[in-house]
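Right after this note come the structures.
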Structure P
Amino acid sequence: MKLWGGRFTKPTNQLVDEYTASISFDQQMWRQDIVGSLAHVAMLGKCGILPMDEVKAIIAGLKKVKEKIERGQAQFLIAHEDVHMNIEKMLIEEIGPVGGKLHTGRSRNDQVALDMHLYLREKLLEIIQLAMYLQKALLEQASQHLDTVMPGYTHLQRAQPVLFGYHLMAYVSMLQRDIERMQEGWKRVNLLPLGAGALAGTTFPIDREFVAELLQFDGIYLNSMDAVSDRDFIVEFLANASLMMAHLSRLCEELVIWSSQEFSFVELDDAFCTGSSIMPQKKNPDVAELVRGKTGRVYGNLVGLLTVLKGLPLAYNKDMQEDKEGMFDTVATLHGALALLTPMIQTMQVKRERMRQAVTQDFSNATDLADYLVRKGMPFRQAHEVVGRAVLYCIEQQKYLLNLTMEEFHSFSAQIEPDVYEALAVETVVNARNVQGGTARQQVEKQIAQAQEWIKHTQVWIDRTSQKVMIESLVDVGSPA
């Protein structure tokens, strides 16, 4: 019999069991389910709703269930539908009918919401930490390449010379915003829904604030109907994860381009590449390509949940069972991408000379020639026209600006003097942009220092928060004093 089967006259059709059961995927929240139950039964005892001897028996039984699952001795069954009913069945088998009292004052509606809050806040911390590891890897590479010059691009056309370290710092900044968004979303994740019941609260004199304190939640949902129907915190995570994956995908796109023979700016370590089954010479950047490809599935999980929620009346509906697989998949996909990219960046070999060659065989210093003429008193629009004609002449003559003679320069403007060669040199062009946010070495050093300081403070937040809310630190929340 189902635990809810008293009203029914026949067993559930097997196809219904198979179609509606969520145990195949929600069993990964078994730790969260047990921890939530430990806190719930402790509250039932504290409030006098259950006698303490029964509370102690249930707590002991839940811990035995936990140990059995950890040893691989427990079996999750489709017949019991979900992780909550499976664990309750195991508990009853362990300690008898008193195990059925665990569900006093709660519903699976608020129970599953609690499990997802507990699960996601733990995974958020892991993802934030992994993102910071990637930031550190990028910072290490940036620090080693404060003198490595490469072409900066717009429209994938060479635009202006930049430091390679400066280019990498753009991704450090993107990840900082991603992490800050995850931290901001934490506020919505770290709210307690338990105690909402099915949708309208419970008739038992429970203490929700006590449970929130035990489980280290910052507050409780004030409206029970909202508590069981809210999935905003998951949508927000999926949206933030989508944006983070977009940034990782852009980085991976550049790694793919840079490692091509046409660019040959970097070489990825063999450990993070694969070969071809037919072409012996191939070294393919498969990891970067797959991160780029998996970005689409993360977007799909976001759109999928938004679509599920858009037409649902309050409060809980079975449609909401579709909230979990996309969340689990996004956590795994993002976790895997961050974990792989960090060592891939750390071991990446940068081809300095090839990058430098690229910026000496293009017209990325053309803007600096225009700025040079402006400083000589020429209006910028006129200078733009003069330099455009000079570039066209160089293309026709198969030359670059630094190859022009003074006579050739004077054919475009008499204001150009011999100091133009110094003004157009690669190092001069890069370090001339010594303004906040610029590519000059001095500015990149400041950006690196600021990022390192931000990481240090954020790590303190992660360490402090992890000590309080990681599941293993909450295992004894239900133990009677």
Structure Q
Amino acid sequence: MKTKITLLLAVLFVGLNVSFAQQDQECLTKLSIFHEYVKSKNFEAAYEPWMLVRNKCPKFHSAIYVDGEKILESKIDKVSGEEQVAVINDLLLLWEQRAENFPNKTAKGEFLAKACQLKYDFRDALNLSKEELYACFDEAYNTDKKTFSNPKSLYTYFSLMVDLYDAGKKPAEDLFNKYDDVVEKVESEIENYSLELNDLVVKEDAGGTLTKKEASYKRSYESYLRAYDQIASSIDSKLGDRANCENLVPLYKRGFEENKTNAVWLKRAAAKMAQKECTDDPMFFDLVNAFHELDPSADSAYYLGILKDKEGKSNDAISFYEQALSLESDGFKKAKLYKKIGLKLKSKGSYVKARNYFRQALSLNPSDGSPHLYIAAMYAASANDCGDTAFNKRAVYWLAADEAAKAGRVDPTQKKHAAQSIASYKAKAPSKSDVFSSGTSGQQIKIGCWINAVITVPSI
């Protein structure tokens, strides 16, 4: 223990931004002691030396607040009643003290959101209303949106808005605006982590080996993407039928005249109506045309394509979709557009064109595995049409399974879905006895029609 403390003291001396003459020896010694206790998760033993340093030398080192958070969090679940409330309030105070003493190491949005989440998690003990909790999150979000990024807190923030709407305390317009705010924030975070992950996926796919540091980053990015994917689904589930056409259409009709020169409002309204399949209503036509006239963009061109699709003018629709792609300069957003168009073509049975669009999406955002799953599904749906023998028809399912496997390999949010798809496709593919009977073990099979691929029969 003495050796560890001596080494830590040396590190702290180097790391502190003040001269040795200004150090308080007792604070330095106690800091090294409580830090070692925290590292070994002996939080009870860490408490007393930590409190001494916290009270005597609050600006001494950021470890006071990093370790202090762990110490107090360990106490919260071990106590109850008034004692628990006191510990909760002390943790809230600790974050305030951190912001005061180490502002450059305390992102406002992040720590304000943490404080709000703590209050929410212990709302009964603290006797806080939903209005008070929502106001807390709303202030944190508006103070520093950039670092308000914790997935759980984003969901809690929106969930409180839904609860207040259901209680008649928030209007529908506020609910839908907050939905758009939070969803756009989640999508922004997904884009950030996807772009970071893409480089690593490309390196691995090219046969490269990740360094230890890169592998650690990859696990971190995948963890965040899984969390945001789960939260995005939870947010949509929480909104539920509240954003149906019966609610959206009259809301946007009331606000159209006032907002027909507001590009953000028009874009959000058109997006919501498209998402909720309200595109048959004339209000969608008015929104899209006003949006495109005011701000011709990839989004507005895409919605015009939807209108042409509704009119049965597929060629005109494709022209607008291509226009949308040409207007979009952001690679990540363009990948989403390619995927959306691919899905529309897939639903019409235009598999060759759909696959081309899905592959374009993958080239721009290789860590999104869903296009692989869509391609796999098209292969599986074409098995009876593209195989020239009963064996070859079923062999197409190997191709589908291989494509689905790519999704699970590159995308942490698709691993479960990919595994289910692979199992389903392999169950429909030829069995080992079928391979033996066919005499094709290890051979290649050419699959024609639109698939136009070669399949290697598994060796037995």
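Since every read-out is calculated from the coordinates, none of them should be taken as a lab result. On a predicted model such as this, the values are computed, not experimentally measured, just so you know. Cβ atoms are built from the backbone, for glycine too; each structure is taken alone.
Here relative contact order in percent (Cα under 8 Å, 6 or more apart) has been calculated and equals 19, so which of P, Q was it run on? So the calculation was done on P. Structures P, Q were shown, and P(r) over Cα pairs in 20 Å bins from 0, in percent at 20, 39, 25, 12, 3, 0 was computed from P.
One of P, Q was used to compute helix-only ellipticity at 222 nm (-39500 (n - 2.57) for each DSSP H run of 4 or more, over all residues; to 500), and the answer was -20000. Which one was it? Source structure: P. Given a computed value of 19.6 for mean count of other Cβ atoms within 10 Å over residues 298-305, which structure among P, Q does it belong to? Clearly, the read-out refers to P.
Suppose you compute log10 I(q)/I(0) by the Debye sum over Cα atoms at q = 0.10, 0.11, 0.15, 0.19 Å⁻¹, for residues 146-281 alone for every structure in P, Q: which one lands on -0.44, -0.52, -0.81, -1.08? Walk me through the numbers on the way to the answer.
On the way: P: -0.60, -0.65, -0.86, -1.14; Q: -0.44, -0.52, -0.81, -1.08.
Attributed to the structure labelled Q.
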